[in-house]
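Every number in this text was worked out from the coordinates using simple rules, so none of it is lab data. If you're wondering where the values come from, they're calculated on a predicted model, not measured in any experiment. Cβ atoms are built from the backbone, for glycine too; each structure is taken alone.
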Structure I
Amino acid sequence: MKLFRIEDFINTKNPKPGQRFTQDILPRKGDSSQLAGIFGLLEPHTQVPYHYHKQRHSIIIVIGGEATEIIEGKEIPIKTHDVLYIPPGEKHMILNKTDTAFQYLEFFTNVTPDDFVEVK
């Protein structure tokens, strides 16, 4: 069992100012080899590239800020307390158009590194 407390992440300072930062919170090996998790911090006016995953199912829990999730070309505003499910094959990206950081927890299946496919 592992307990995740939002307050443990909400005040995290980005060690790479101006860049996207992620930190493993549920390691991609050992007991959790079928499920992994990260804390993500997306700086103002930055984005995660448009991409899809071949087999990964993702749950994204927004814990701070606002952003735009672009799913299959459609813009969806997301904010604190929203939860997104993204199935395999669905093209998506996060775009932070605001002046504040966007923070999220993401839990996902299929933890292999070759599952990320960037869409140009």
Structure II
Amino acid sequence: MNKQHALVVDDDSYVRDATARALRLRGFEVHTAMNGREALDLLNKQEFVPVAIVSDHDMPLVSGSELYRLICQVHPALECRFILMTGNDRYKRFADEYAIPFLSKPFSNEQLDAAVKSVLP
């Protein structure tokens, strides 16, 4: 059986690595990106199709909300796979407006599990 792929996008290496590790422990093949631009580059290569995209909001170059909008335009099938995580709760309104699962940093493994389950096919 092929592993399901997940993409973790965060400019904070600690959060990115911890989130990736948690997803690997749950059986996902995990890809990581340091910002939205790098994430789009990975998605555009079409070497994998993630069942979950867990993205920070506050990142250089392309923010999480910008990444979400670009995914909707360029990879619309992945729109429903997006999860927004941030330490700034003011972006919860954006997530609510677009019905995007939201993780407030710091979050527990249980919260991550629930968010990922909510976007799985």
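Tell me which structure, out of I, II, gives 22 once relative contact order in percent (Cα under 8 Å, 6 or more apart) is calculated.
Working: I: 32; II: 22.
Only structure II yields this read-out.
Using helix-only ellipticity at 222 nm (-39500 (n - 2.57) for each DSSP H run of 4 or more, over all residues; to 500) as the calculated read-out, with -500 as its value, let me know the right label among I, II.
Values: I: -500; II: -12500.
Among I, II, the structure yielding -500 for helix-only ellipticity at 222 nm (-39500 (n - 2.57) for each DSSP H run of 4 or more, over all residues; to 500) is I.
Here mean count of other Cβ atoms within 10 Å over residues 54-61 was calculated and came to 21.1; which of the structures I, II was it taken from? Kindly include the intermediate steps, with their values, before the conclusion.
Details: I: 16.0; II: 21.1.
Among I, II, the structure yielding 21.1 for mean count of other Cβ atoms within 10 Å over residues 54-61 is II.
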Origin of the derived value 108 (volume of the Cα convex hull per residue in Å³; candidates I, II):
I
